[in-house]
Structures are given as C-alpha cells and as structure tokens.
Structure P
Amino acid sequence: MNGTAHAAIGAAAGFIIANKYQTDPTTTIWLVGIGGVSGLIPDLDIDGKLRGKITLSHHVFRTIAQLIAILIMGYSFYEGTDTEKYVGIGIGLVLLGIASSIKQKHMLLLTGIGVLGAGATLQETWLMLLGIYILIASLVAHRSYTHSLLGLIFFGIIASKLEVSLGKEGIFLTCMAGYISHLLADSKLLPINKRGVKLFLPLSSKEF
C-alpha cells in the first residue's frame, strides 16, 4: 500500500477517535494530523537503497521529515517557555532545511539526531524516544522491526508519553490506531500484498 493511503487511513482513525471524545476543533485537527503521521511512521525504515517498488517515494519520505519538523515547532510554540519556543522553532526550521536539501539516504539519520536533540533540549521524553526510534529505523531493513510488535510497543511508549505531556485524551489511541492500521494494511490479510509483516521479530521471521 502506498504512503498516501497509509496516511489517509491513519488520519481517518484520528478523526473517529476525536468524535469519540467529542474534542474541540483544534484538538480534532491535531488528532487527525497525528493519526496521519502515525500511519506513515512504520515506513521510516526505508533506507533509500531498496530496489524495485517501495511503499514510500522520496517525496513522501521528505514530507514525513517536514511534518515532524512542523509538529516540533507547533509543540514548542504552544507548550514551551519563551526560550524553549525559540529553540524548538529553530530546530524545526533546521530540520525543514535539511529535509528540503539532503539526499534520502542521509535524511532519516539526521532527522533522528535532530529530533533526539530537540527532545533533550526541551526535556521531553517522548521526543527523545521518537528520535531513538527514527535512528533505529535508519539502521534496520524495510518491513522488519518497525513492522513488528516490538516496533508497535516502542511507539506505544512514545504515544503514552506524548499524551501525558500534552494532557489531551485520545492521542495514545490515535497513535496506536494509525500504527496498527499500517501493519494491517501491509499484512497478508490483504490479497494484494505479496509480502507480509514479520510481527514476531526477533523470535520469528515468518510473515503474516
């Protein structure tokens, strides 16, 4: 399944959860955006060296990095102190610049380092964990650990920390729904998929 479809399904999940919690318009927009990003997150393991057809194109991959940068700036602006706002926005702008100019094979690694640095600066555990996730994704093969239960659990920890940090219900469920929707869409449950996902890595490499 292509990146646009994954993002759309994740965004739809965020909208459904927003309706469940009857959130205000601003929170609804946030949940829809977070759902869309969560639906794309597992495909951060694309390293730019794959041959043949891959889920994310170079342009969509670049868009993910830009979305993360925008989320960092938005979070810093609304939740940070005066100093943290400037630092967070500055880091986001740097990431935007990197995403616009660097080659795909380098983009993921540098994005992970930038996000980890932003988390350390803002003292946000979820952001540091997200940076670690991105760094790991830059080192593993496509459709491996980010498409496994280990990846789901790790992202769940990130999502739970984010919900606590923002103090808004629905963020954890939205992140989980978006991520799980990606795994289901890439699984052999859909007859169009010749490959599945290795849910039980490293214990088993069987595809489901």
Structure Q
Amino acid sequence: MTPNRHKDSARPNPPDNDAVLDAVRDCVLAVGVRRTTMTDVARRAGVSRMTLYRRWPDVRSLVGDLMTREWIAVATGNMPEPRPGTGTRPRIVEGLVAGVAAFRAHPLFRKIVDVDPELLLPYVLDRRGASQEALLELLAAALREGHADGSVRAAHPGRQARSVLLVVQSFALSLRTMTDEDDADLTAAAFLAELRTILERTLTP
C-alpha cells in the first residue's frame, strides 16, 4: 500500500525548543510568570497552543525549562579557560564567583525576584530542580579534575559539590539582604571577594 504522502506532509513540524523558550523568556520579562499564559507563549513562538501542550503541561514547566537553560548557560559561560600549570581549583573558584555575579545580574532572575519570588522557594526549601542537578554534575566533574591534579582537597565529590553549591546558592539568592552599598566594606563586590576566600579555603588541600 502506498503511503499517504499528503497526509504525512500535513503534520505540523515540532516546535524548536530554543524558539519556544525564547518566547517564554520574552513573556516573563514583559509581565512576569503569573501573568504569562500558554496563549501568549504560543503567539510569540509562532505555534499553536496544542503544539505547546504536547510537550509542556503548563507555564510553570516551560519556565522551569527556561531557568535550566539560562542558569546552565551562566555557569558554563563564566568558567575560565584552562591555563597550563595552574590546576583546576582557580578555575572553579573564579568560575563560581563570576557565575554568582552574572546570575544576580541576569534579567530573568531579577524579574522573578521582583515579581514572582515564590517561584524560587521550592528549590531553596523542598527539592532540587533540574538546573541544580545539572550544576551539581558540572561541579562534581570539575572537582574530580581538581582531585586528580592535586589542586582540590580530596573528598567525596558528590558531597563536596553539594556543599559548595549550598554556599554559592546562598550568595546568589540572598546577597542583597546582607549588602550595604553605602559602606565600602559591605558592598556586593566586597562580599564576592569574601566568597572567593571561602571557596579557596574550602577547596585548598
């Protein structure tokens, strides 16, 4: 039996994930998470609502995938290139400190904190999200490299990665509650320098 070519060609192409997530980002930056609808996202992405629903059940799941993409890009984009003879620890420390600064300045993070802060609470109080799991994998892999080259204190890599992420996450999410920009010793930059010291002392063999 000859396949129905016309019927096959009429099937809609699956949406491009990045295009959809770009549309979600634009919606959230414009009106926040609570006011974003699947209709808004579909319109911006140029797809139907039903096409979105085949892959994502609601806006929260779309925003979850968006956060994972954006936060991983921040983490990987701020890791320095390897430099011969320096070991892995300096790369980890500088990458984490730069990552915290970039994360705090990220438009999506700032919008969520300003408009929909409750969205972050489950990942602080109840469970790890996909972005945290991905960050832990990246961090554990970097720590293993540091163990191998002797630049990082030997420890269980999973526990060490989780402990480091707890420290870094607190600086990323709560730093503005502790800063005083009118005091040179309590500015965001001063706290990031303190974070660098904490990580150095934690990871140095």
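Looking across P, Q, the calculation of relative contact order in percent (Cα under 8 Å, 6 or more apart) that yields 19 traces back to Q.
Have a look at P, Q and say which one yields 1.25 for Cα Rg over 2.2 N^0.38 Å, as calculated. That value comes from structure Q. Looking across P, Q, the calculation of FRET efficiency 1/(1 + (r/R0)^6) of positions 37 and 85 (r between Cβ atoms, R0 = 25 Å, to 0.05) that yields 0.00 traces back to Q.
Look at distance in nm of label points 7 Å out along Cα→Cβ at positions 21 and 181 for each of P, Q: the largest one is in Q. Match the computed value -21000 of helix-only ellipticity at 222 nm (-39500 (n - 2.57) for each DSSP H run of 4 or more, over all residues; to 500) to one of the structures P, Q, and report its label. Structure Q accounts for this read-out. Structures P, Q were shown, and FRET efficiency 1/(1 + (r/R0)^6) of positions 29 and 149 (r between Cβ atoms, R0 = 25 Å, to 0.05) at 0.25 was computed from P.
All of the numbers you see were taken from the coordinates with simple rules; none came from a lab. Keep in mind that what you see is a predicted model, and the values were worked out from it rather than measured. Cβ atoms are built from the backbone, for glycine too; each structure is taken alone.
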